[in-house]
Structure I
Amino acid sequence: MRPTLPLKEMTLAEKLETMEVLWEDISQDENAFESPVWHATVLREREELIRSGKAQFIDWEQAREELRKEMP
């Protein structure tokens, strides 16, 4: 069954709030879905980069600022 939402009538704020409510519900059960195989592979590769010193963690504010600089 596909739920019907009045998307054309909803504001952006209402759509985002709906997404947040859905995500909150889905995320309550960590077994609700399986991560794809490629995700585990990427995580292992990134862990190895951290261990080898080829990458490092940065705080969220710094990451967000760097992402903003990359955006047109």
Structure II
Amino acid sequence: MDTAIPGRVTTTEDGWSSGSISWRITGGSGRFVGATGIATGNFIGDPDGSFTDHQLFKLVLPQSAPRA
């Protein structure tokens, strides 16, 4: 993967933070060889140190070669 859109983090004066980042999927291994797509992560950080992260992946898998 490489970074498609640079990450961004914002922190408020009362200690909350939030941010997001996107990665370009440029390959894989095993069942995912040749995969392409994008992954996006969004998060919220609580002043007490807890953290919630949501990630979304859009994968495009290559079509398998036809079987003879």
Structure III
Amino acid sequence: MALQVQDLWLRRQREAAIALIPDDLVLKTNLIGTKEMVRERLRAHQRAGVTTLRVAPDGQTLHERLTIWDN
């Protein structure tokens, strides 16, 4: 499936590529949602023994990325 998604994406058939990605995969591989949803995902990682995460907050500028939780 990954190759099919990549092929569609590279052919600029973005909607078709996105449609192939299961919502569950997105939710389980990203820290997205409400504050409580993100906290629970972090707790799940901790319970699983994860000690390091690579986090890239959303935002166009450094200020936006650093103040994401201020809203």
Computing helix-only ellipticity at 222 nm (-39500 (n - 2.57) for each DSSP H run of 4 or more, over all residues; to 500) gives 0 for which of I, II, III?
II
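Assuming 3.3 is distance in nm of label points 7 Å out along Cα→Cβ at positions 16 and 56 as calculated from a single structure, say which of I, II, III it is.
Numbers: I: 3.3; II: 2.1; III: 2.6.
Structure I accounts for this read-out.
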For which of I, II, III does percent of Cα pairs over 18 Å apart, calculated from the coordinates, equal 70?
I
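We did not get these values from a lab; they are worked out from the coordinates using the rules stated. Note that the structure is predicted; figures quoted are calculated from it, not measured. Cβ atoms are built from the backbone, for glycine too; each structure is taken alone.
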